[in-house]
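So, here come the structures, one by one.
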Structure I
Amino acid sequence: MEAAIIKARDGGHSAVSIMHDNEKLTDNLFRILANYVESVANGDETTILISGFHGTKQPNPIQKATLAVANGPHSGSVKLTSKAFFHGGAYIIQMTKGKLPTTESEWLPVTTTLYTIYIVEGLEPACYYYFRVAVVTPDGITDFCAPVAIIVV
């Protein structure tokens, strides 16, 4: 593998191709070896570490933002995309203009919708707007998400 990498530094197509082929073979060999170690170790972390490998770690799932805000298709519009919730029946959207509110009464209702995507229109361009969403579930209404700010164009 190392020799193939050195030859590929010149940038020749065949050398680069050989390097990629060797990379696939090496990767396959390490996967076979890792599977063998895992089967012999039978979940014993010490045996895995002694073999020179590290314990398996599941990848962290990608967390989707609860509420994504982007400028809409027209001037003065904003597209809100909420994360879909299991058993979510409706989505309550609120907004405020200018500054982040200090009390609940400063939040203005936008809509209650059945959809995760909603476009708010008629906003004043070049102003800060804050949006937040809560979900209506069979267990009640969830807390509102953290406010998301956008400057409307």
Structure II
Amino acid sequence: MDRLPHLDQSTAALRIKGDDLDPDEISRILGCEPSYSCRKSQIDIGKKTGQKIERKGGLWLLNAEDRTPENLDSQIRELLGKLPSDLNIWRALGAKYEFDLSCGVFMNATNEGFSISSANLIALGARGIQLDLEIFAATDSRGDELA
């Protein structure tokens, strides 16, 4: 079977969100430290703008290493490998919080693709983790989207 060329780059992050989210509790439950976390109403300083940002809800975020070229499947394995496989833990978290796997895929051309293994799709589904994909179009040297 012919495969499309791989996308240029991919990013992946597990996000757990909730108004009453306590990042330390999530870290304890999952046995893993986050890449970033905050509580509702926490004030952060924007890296680009330097402006104060008040967080609208609690967040626990675990990033996978970015991949160039894209390898979203390995990023999912990387994240799941850091986290417990006990589905009771995921059901308990799902009863209190929203969570998803936020992924970005970046095109270098107009005809690229990617795949996610059935094993990873089953593992995400069993944990109740929604897969969110953002696809970023290829651009020419002027920064205009290619037609």
Structure III
Amino acid sequence: MWDKLQKQISVEIEQLKTLLRAYEALLGKCSREKPDVIERSALAAMLHSFYTGIENIFKRVAVEIDGEPPTGDFWHRQLLDRMACPRRDRPAVISKTLKDKLRTYLEFRHVFRHAYTFELRWEKMAEIVLGCEETLTQFESEIIIFLGHRTK
């Protein structure tokens, strides 16, 4: 079970790295100047994919280790909260600090799914867009720690 999970997580982490590499030029440009509406739309799609990839890992843990796939109207938020708490068969997957950071990405994804992209404001996106690489690095480090605590 843990070996299968580790392989699934490795694939998803590589996908997240590929995503950020694909947007590397745009991310660099946006660190120097405000993106236009088309660039903001592209970055919004990137943020949506970024959090979806992280959430895919959380869903794998929920199914493979917890034995409880997420359900209900608020399952996205509940899943994130669950990953920051230890359970009977596992330690916490992520720290509370990282959970708080990821909540911002989850909230943005909700906005993205329910708003017109031309309404997106750079001032509200900039921090999480420009923080993706650091967030992924922290996420990967915490996942490695989590996988290192596996029980056999």
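Here P(r) over Cα pairs in 10 Å bins from 0, in percent, for residues 29-84 alone was derived from just one of the structures I, II, III, and that gives 20, 37, 31, 13; the source is II.
Looking across I, II, III, the calculation of semi-axes √(5λ) of the Cα gyration tensor in Å that yields 29, 16, 12 traces back to III.
Just so you know, all these numbers are worked out from the coordinates, no wet-lab data involved. Computed from a predicted model, the values in this text were never measured in an experiment.
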